[in-house]
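A short reminder: the numbers here are calculations on the coordinates, not readings from a lab. Since the structure is predicted, the reported quantities are computational estimates derived from the model, not experimental observations. Cβ atoms are built from the backbone, for glycine too; each structure is taken alone.
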Structure I
Amino acid sequence: MDRAEFEALVDRALDDIPDEIANLVENVVVLVEDEAPAHDPDLLGLYEGFALTDRQANHAGALPDRIFVFREPILDMCSDVDELVDEVRITVVHEIAHHFGIDDDRLHALGYG
């Protein structure tokens, strides 16, 4: 799958987030990168920033938090398009959950590990 098609899957996953949750996301940009960081090449996604639960009252003017979705590792682990769509959705939800201060242990328990 080429990059444009993959980015469309990420956009679709973002569009599928309920408005009640999406409206609470603050100062976050979602980026697609081809490769995961060299120190963790199997990483599917990454949240960089300060969770809403950790932000100071005056966060205005701060650079946006970043969510990375890594295309090649996700493509490598999926055997068909249906699995790919599901894994992109899970990865996007997982990283947005970090924005709300939900840790990996809780996400795994909820099935978003």
Structure II
Amino acid sequence: MSKEYRKSKRVKPNVQIEVFDLIIGTELGDILNVSSDGLLMACKSKIEVGEMFQTEWKISARGLKNISIGLECLWAEVQYTNLCLCGFSIIDISDDDQNILDRIIAQSKEVDS
């Protein structure tokens, strides 16, 4: 997706964030970049377009609590490494968790297209 279609700036998080699927209880993957309304993740298993997840993001930064975010897969591409690169839209987030995400984004470096 080219930059001019994005609503929000993308950043590479400056903190480690582990994303867990709350329904299955397993780690979903690693965030490569994130914005206030979506993210790119390297998932550990194949994800289908349209799949939805209730996730918990475990943030390795002092003073920031874990956050819960609902995600929907917009696109997915299996890599030769068996990782699945996936673009997700944020479909459910509380105001408090959005404030934490916005704080992480503000403190992180913008990604070049």
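Of the structures labelled I, II, which one yields 16.0 when mean count of other Cβ atoms within 10 Å over residues 14-21 is computed from its coordinates? All intermediate terms of the calculation are to be shown ahead of the outcome.
Values: I: 10.8; II: 16.0.
Derived from II, not from the others.
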Which entry (I, II) yields the derived value -3500 for helix-only ellipticity at 222 nm (-39500 (n - 2.57) for each DSSP H run of 4 or more, over all residues; to 500): II
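Determine which structure produced the value 14.6 for Kirkwood radius over Cα pairs in Å, calculated from the coordinates; the candidates are I, II. List each step's numbers first, then the result.
On the way: I: 14.6; II: 14.2.
Going label by label, the one that fits is I.
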Given a value of 13.3, 38 for Rg and Dmax of the Cα atoms in Å, for residues 46-85 alone, calculated from one of I, II, which structure does it belong to? II
